[in-house]
Structure P
Amino acid sequence: MQQPVLQARGLSMRYRRGAWALRDVDLSLAPGGVVGLVGPNGAGKSTLLRLAVGFDRPTGGELSVLGMDPWREREAVLRRVAYLPQSLALYKRLSVADHFDYVAHYRGRGFDRALATTRLAELQVPLGALVGTLSGGQAAQVGLAVALGLRAELLILDEPLASLDPLARRGFIEVLTDGLARTGATAILSSHIVSDIERACSRLVVLGLGEVQLDAGLDEALASHFVWDGPADAGARLVARLSGQECLYAGAADGRPAGARTAGLEDVVLGYLTAGQAQRQ
């Protein structure tokens, strides 16, 4: 049995002001593919990812990344994990090649410069260009090229697509999925853009109010839910009410009422977030 790339048991994070960012999160992510971490602003997505790279210490519970405690073994974790935040740590007055030199200096043979260079050449991003002259999409691709060049086993991507236009987001996802296929790495992609998650991910984790509301394979999540505007039979479970008379149900396809439609990803995400809010009220 393969070791999880990330495993949390009762993981909690409470800030000094008393607000819970995460509460009793249980999560186990198997290696391979892209895991979509979805939720609204304030759901706890960034907190979970910062804990995973050892930037913060949890209030309670346990967390391991690639079998290591990210707080106590931060340096060892960061040698095997690449972290790409929404606000890229790039220097506007340095060229793309300068950034590669910087990373290569500190990571040595741990940085595959040829792979990073090839990625950007395919996208026609010039190595001599100053980062400050690049578009938002090109700058994001520079960050992704560095992350892929690190040959990390786990890429942690905290809403890197939030400020990009649809075309740039699509290009980013294509490079990401192709890069993972070549290296065999795993990625956790945090986003609130449902269409990007549907395009890139094989697994869905819905986080709301600091708690895991749903954890399932993407295909499984879609196949096991339907939308209906009336009561369903005993074999289906009401998840939440959506807009108007429509409700999201969890249940097998062969037990659906006539006229019920298969749930889309947005229906599933919205339904579980709504259900989570109702439970906390």
Structure Q
Amino acid sequence: MKQIIMIILAVVIFTGVMLAGCGARSEDPIETATEELEVTFLDVGKGDCILIRKGEEVTLIDTGYADTVQDVISELKSLGIATIDHLIITHYDKDHVGGAAGIVQNFMIGEIYLPGYEGSSEEYSELMAAIDELDLPATAVTSDLSLVMEEADMTIYATDVEYIADTEEEEGNDNDVSLVVSLIYQDDSYLFAGDLEKEGIAAYLENHAESYDIVKMPHHGQKAGNSEDFIAAIDPQIAVITDSEDDPAEEKVLELLEEEGAQIYMTKDTGTIIITGNGTGSYEITYS
């Protein structure tokens, strides 16, 4: 049964001041705790940067672009965040890993979770160099991994899909090997599906068929051959799409979600999307 969703149309003014560069780890803002589970889909254009807070713990899933990381840093610091307990990189596309080096240089990091393949981009190289320089703990997720975030249970799902690198003759499949993250807090449930495409969706559904209240749609709302199967299996109340005016979600995906009865929120329309849940399956949604 679909739960009642409380929607508050609000504009939250960003109060953080953009930093001029990296290397600000010496600044120690007063950290703020959240009693409820708060998930923020930061508007970084067609890219992912998802902030999760519960109690005093902080998780960041992906980091947007190199060009948007200073805005992300400023926003996190304006929230009083000094430590990121879990930094999860779903895959190594520039709109997911681009800001990662800047993030690890500006915050204390508890643990970094990475996909189980080596990237080839400049952004990937910058992240790995920063990890080495700062001697940060990093885990390549090659099998499903369970974490606890205050009272919330988080699972990082690895993939069975074999990674294929880009070549001059063939496009790689890094989207399909995205890590997928599940988050359960009492009656609240979230699924963050990275950039899964057809092969990645099929592999995920073969092993996991649970429904979720809220889904971060795969690949910014782009249509895959089995998007119908994915949406039917997840059966979301709320679908969040991290798209942009230049790269909007595909109409067919929106139609499928509407047919399933999901309420759709797109960063291209609202900017940053904040979903707050208290564990009862009802949600407050605000924008900034």
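Read-outs throughout are calculated quantities, based only on the coordinates presented, and are distinct from any laboratory measurement. What you see is a predicted model, and the numbers here were worked out from it, not measured in a lab. Cβ atoms are built from the backbone, for glycine too; each structure is taken alone.
Assuming 2.1 is distance in nm of label points 7 Å out along Cα→Cβ at positions 54 and 262 as calculated from a single structure, say which of P, Q it is.
Label of the source structure: Q.
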Self-check item: Test item: distance in nm of label points 7 Å out along Cα→Cβ at positions 46 and 222 calculated as 0.7, pick one of P, Q
Solution: Q
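Given that Kirkwood radius over Cα pairs in Å, derived from a single structure, equals 18.9, which label among P, Q identifies that structure?
Q
Figure out for me which of the structures P, Q the number 12.2, 36 belongs to, where Rg and Dmax of the Cα atoms in Å, for residues 198-269 alone was derived from the coordinates. Working shown, then result.
Numbers: P: 12.2, 36; Q: 11.4, 34.
Attributed to the structure labelled P.
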Quiz item: Given a computed value of -10000 for helix-only ellipticity at 222 nm (-39500 (n - 2.57) for each DSSP H run of 4 or more, over all residues; to 500), which structure among P, Q does it belong to?
Solution: P
